[in-house]
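Given below, in the form of structure tokens, are the structures.
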Structure P
Amino acid sequence: MSEFWLYVKLGFNHVLDWTAYDHILFLVVLVIGYTFDHWKRILLLVTLFTLGHTVSLFLAAYNVVSVNASLVEFLIPITILATAIFNILTSKNGSNTSKIGVLYGTTIFFGLIHGLGFSNYFKAISSNVSSKILPLIEFALGVEAAQLVVVLFVLIVSFIFQSFLRFSKREWILVVSSIVIGMVIPMIIANKIW
């Protein structure tokens, strides 16, 4: 049972690692356009991201895929930037309902990229385990739980800013997405591949 909690805790801490906040930034821009009323859509988006993340970890753990780490470290902030720009371009729609199919597909794809960023570490910590499937599931549970914590926090802060500080939904999406863009551009420059 303690090994179960070890991998769940690793997944939880992976998302909530403040020194590597790219995961948090992605979740922020992924759900900033939604409210508590959209909980089903939010849960689906977060779960699709976890699914992509877990699939790429599975493929890397079993040496099906191997990707250049510097390329992945460059692509992770690009996924955040793309999502933030998507928010800005679609902010007039509020909750991105007209492009939801595109958002679902890109969320899975971006989850794949983010999972590859953690694959070398996961391979190292699970190297002495004969079957990696159970640790992957446990890790995914931790990732999903932490993502839900982040999403809940984002929804509460969004509610406060929109209800009490009178930000319109569009203004809130534009402000937060712009802040994230400002935070992610230095990450892209630091991880440039050219």
Structure Q
Amino acid sequence: MTASVAAPATRPPPAPRAVVVLLAVWHKIECWIAVLAFSFIALVLMIDVLGRELYGPVMSMLGIKVGATGLFGSQKLAVFALVIGSFAGIGIATATGVHLVPRVAFKWVPASWSPHMDRIADVFTGLFLLGVTWYGVQFVIASKESGVLAAVINVSAWPIQLAIPLGFASAALRYFIFAIWPAVRPLPPEFQE
């Protein structure tokens, strides 16, 4: 009796260790940026609410006039932190494979073509995101040149707006890395909503 041996599935070659380490460090940095941004939002808004709802009324009951007791510019600061955290999230979603993927045309080509189609899709997505990055850079440059100030706190808006092109560039570069070294592409989730 002879047993037929199935040919092993072809796996992409592993990425160089330096690339794997770079991606891991890059991901960790983006995660920390997001965690710090959202922690900042929670802290600023908590201080603002406690000042207005606790400290101010207690001081009034004691007959002490303290004036405005909320944190000045807290909502604007929270929005800035939200922009930074959200655009760091684009890179995080790409790194972990949890971004939304439309399931259109997934069965149009044979399954054996999947590795090649994935690489083509990664290049296409990377190019698209580079285009979005370019528009983000143009937006930031226009904001800087016109001297746009953030309402309420009167600081230049462009340094915060830099998070927009940086978030898209981060995702674009990851897609190019996935196209070059498919082994570092995150596995898709078991199901997507």
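Thinking of P, Q, which structure, once helix-only ellipticity at 222 nm (-39500 (n - 2.57) for each DSSP H run of 4 or more, over all residues; to 500) is computed, gives back -21000? Derived from the structure labelled Q.
For which of the structures P, Q does the calculation of FRET efficiency 1/(1 + (r/R0)^6) of positions 124 and 148 (r between Cβ atoms, R0 = 35 Å, to 0.05) return 0.85? Label of the source structure: P. Of structures P, Q, which gives 1.9 when distance in nm of label points 7 Å out along Cα→Cβ at positions 44 and 180 is computed from the coordinates? Attributed to the structure labelled P. Among candidates P, Q, the computation of percent of Cα pairs over 12 Å apart, for residues 76-115 alone that gave 71 used structure Q.
P, Q: which one has log10 I(q)/I(0) by the Debye sum over Cα atoms at q = 0.11 Å⁻¹, as calculated, at -0.49? Only one of P, Q returns -0.49 for log10 I(q)/I(0) by the Debye sum over Cα atoms at q = 0.11 Å⁻¹, namely P.
For FRET efficiency 1/(1 + (r/R0)^6) of positions 20 and 92 (r between Cβ atoms, R0 = 25 Å, to 0.05), the highest value in the series P, Q is held by structure Q.
Taking relative contact order in percent (Cα under 8 Å, 6 or more apart) as the criterion, the top structure among P, Q is P, with the largest value. In terms of distance in nm of label points 7 Å out along Cα→Cβ at positions 28 and 68, the structure with the greatest value among P, Q is Q.
Quick note: the coordinates plus some simple rules give every number you see, no bench work behind them. Bear in mind the structure is a predicted one, so any value in this text is a computation, not a measurement. Cβ atoms are built from the backbone, for glycine too; each structure is taken alone.
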